[in-house]
Structure I
Amino acid sequence: MVKLSVDFSQDLGPIKPLNGINNGPLCFGETIDLSDRFREAKFPYSRLHDPNWPHPYEVDIHTVFPDFSRDPARPESYQFRRTDEYIASIKNTGADIVYRLGESIEHSKTKYHVHPPADFKKWTQICIGIIRHMNEGWGDGHHFGIRYWEIWNEPDNPSGECMWSGTDQQYFDLYATAATAIKDHDSTLKVGGYAATMVNDAFLLAFLEQCRNRNLPLDFFSWHTYTQDVSFLVGNARKVKGLLEQYGFGQAEVHLNEWNYAPIDTGVDASDAAKTLRHVFQAMHGAKGMSYDASAMLALLDEPVDLANFYDVAASSIWGMFDPYGVPYMSFWAFKAFGLLREGNRVRTKVEGDRLYAAASILEKQKLGRIMISNPSEKSEHISLDCAGQILRGYIADPEGEWRPLDVDPAKLQLPGYSVCLLEISQI
């Protein structure tokens, strides 16, 4: 039995937006529209990277500004329409944007767009043109209010130059040119990067050293981790925060803007790549992945991460949260539960032992409490709940089924293995 204590009188303030995602609701040429699911899950932020991968027509610099020889000061040099519609579809669901300035990943043998720009200053002018269009109405544009602007993605990726074919120093110089100019253009914007593939490697240390020595702006630092171990994810968050403090960037926001469940288990036949790939993605999309996702978000509530974006949401991505028809995989239910939890302020919660993850919130105007619990192990757990009020209703997703009513008898509160549940508490 696991004892779970919740004190609804101890208001800890708003819950961090850890249930963000990558990319938008329009997939497969808009034949699949996930907008209603976006609203259901209450995704707070969408990071724009690899939109409609592997054939992005939006966001990437080369799609918005297809002819680098043209003048970035002239609106007619840009092709904004596809990206405008894509961003509008996200904003219409209530989510805000993290805009990655750069290119999508290229796993193909031939690399087309992940090379250093021929002219860093001109590339930066293009970025500022995009910012003006999206936020200031320039070029028949919009006032989307996008605050976060990320410069490139994973220039440290070791996989065959799939994200950056240049040298480390070329990226550092590109970041310096773009970050400084963007802050000079509008000091209220938040600029950052570099969407680190790995934590605590030589590239990261060199990047932070150059940011410090060259007095470069770094409003947020973004990084990625794919694992099946929540403690490894937590450890990386602490390492990132420690390094930022060490190099004088302790006030910078910490963004985990790519993460997912990556189950490379002992016993998988590494000689058969197709079977290994199938194993990974079936687990990712199933109950194991769902319970890991929920556990990760709950664990990071107490760690130095300000914003997180799951990779990926799109039905057109094998990493996605939906199948090609727009039907949610089980990971969706973890995000729905967390979205409901975020509607209230966080309250004090204590879990006995380390087998379960939990957090609770209170919606004061409705005098309603919510408790989210995740069991990422195969063992079923009986829960002894200690809190004010009465269990009004409960919902659960586990290997036996998706979001459905849960038996709310406190004496029989059982959480199966690889499950996520949400309890609603009345009369607080």
Structure II
Amino acid sequence: MASIPASELAHEVLDACLEEGTWPARVLDDLIERALDEDDPFLATAATRALFAIVIERLGDLFEPDLCDVYARLFAHVISRALPEHDPKALVNRYRQVRQVRKFQGGEVLRVFVLSRVTLGADVAVTSVALSAAKERFPDAEICLVGPEKNAELFSADPRIVPVSLYYGRASLLRERLLAAAELLVAVDEPNSIVIDPDSRLTQLGLLPVGDDARYYFFESRAYGGELEVSLPRLTAQWLEEVFDVTDAKPYVAPPLQPRIADVTVSWGVGDNGQKRVDGDFEHNVLSALLGKGRPVLLDRGAGGEEAERVDRLVRRLGAPAHLHVHEGSYGSFASHIAQSRLYVGYDSAGQHVAAAANVPLISVFKGYACPRMLSRWKPDSTQARVIVVEDQDQPDAILERTLQAISEAEVAASGASMG
């Protein structure tokens, strides 16, 4: 089995999980052993990436309640192999308890720890809803966002939110990712506190315990709502109402204010998921059309690497026009520009959720989704959103036409609103 690529092993495990609700033990164990082989970082990195990107993320992206239990059994086994102090049966039994929705029974709460979802878009669409509800339900408590510093910056202008920095490397090896829960346990070990976990990767989606379960509230976003075609922000709000009696909580952002420099903000970032991109000249042609309207446009350069190089090539090809600005800096900074713009354009990524939370008109080109329910969960939840749903068979020219039409409609709507 040593000659088989990690990606093939991961696909074999995933296929068995989807078809039979179980997996080939030898194949999974071989994948785990590779992911734990810290003497061979290349091997361990490939196996860790395959385990998470192919198996774990796919099980979650389908939003099938039955697959949550499959995930719990599989990943409890993974945890026990990496951290032998954990018993897989005990992890699964605990998970089945904490996934049950239970109402907060009251009592003094001095500090609320809300766990980051680690990805920026999820922290806007889901975590920010929990932060908003926590502020309302516990007006005298300290509300702490636990997670990466870059995520906390999205809320740094909100004096009620206290960042608790905890690193989780999405490119880290398996054991290092799991050990984040031990650091989390220390961070939230406070008297008169509660923990709200919105399906965070810090706890591996609720599997790793972080103290007393009596003060731990877990929102299993992959199962909650069942077969309903409802967005994650709305499902999060429903869960918060059930648990904390807070009604109509909504996503929000509070990034550090930046000088306004553009009417239109654009991001072609896809978070290393190339399936979200449209092939050919699509990105260039959309930018060219936006620039042709004579308004300043701000294009995010991203976090570096291939994404930044792609943006640089686009700018050179467009001739670096004076009213095209390129954003370099933190995502919190770009979020501030999105919130001040008159239109946001991009793929399914963090920017669409920032725009929706800030009530900015937006165009989301939504491609590469695993199933219709994933689309309904992650579509931007805003009356100002125009979503271009892209199927595999759609041609780039047709996608471009629909996108440009949506941009024109958004401009007409904005013009009418300003006149009104």
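A short reminder: the numbers here are calculations on the coordinates, not readings from a lab. Everything numeric in this text was worked out from a predicted model, so none of it was measured. Cβ atoms are built from the backbone, for glycine too; each structure is taken alone.
Source structure of the calculated read-out (relative contact order in percent (Cα under 8 Å, 6 or more apart), 20) within I, II: I. Using distance in nm of label points 7 Å out along Cα→Cβ at positions 102 and 278, single out the structure from I, II with the greatest value. Result for distance in nm of label points 7 Å out along Cα→Cβ at positions 102 and 278 over I, II: largest is II. Please state which of the structures I, II yields 8, 30, 32, 21, 8, 1 when P(r) over Cα pairs in 10 Å bins from 0, in percent, for residues 110-293 alone is computed from it. Here the read-out was taken from I.
If helix-only ellipticity at 222 nm (-39500 (n - 2.57) for each DSSP H run of 4 or more, over all residues; to 500) comes out at -9000 when worked out from the coordinates, which of I, II was used?
I
Among candidates I, II, the computation of mean count of other Cβ atoms within 10 Å over residues 62-69 that gave 17.8 used structure II. In this comparison of I, II, the computed figure 4.0 for distance in nm of label points 7 Å out along Cα→Cβ at positions 150 and 214 is attributed to II. When FRET efficiency 1/(1 + (r/R0)^6) of positions 166 and 366 (r between Cβ atoms, R0 = 30 Å, to 0.05) is calculated, the result is 0.05; to which of the structures I, II does this value belong? Answer by label: I. If distance in nm of label points 7 Å out along Cα→Cβ at positions 86 and 350 is computed to be 4.9, which of I, II is the source? Answer by label: I. If distance in nm of label points 7 Å out along Cα→Cβ at positions 134 and 246 is calculated from each of I, II, which structure is the one that comes out at 0.8? Derived from the structure labelled II.
Compute mean count of other Cβ atoms within 10 Å over residues 222-229 for each of I, II and report the one that scores greatest.
I
Looking at structures I, II, which one was mean count of other Cβ atoms within 10 Å over residues 302-309 calculated from, given that it came out as 20.2? Comparing all candidates, it corresponds to I.
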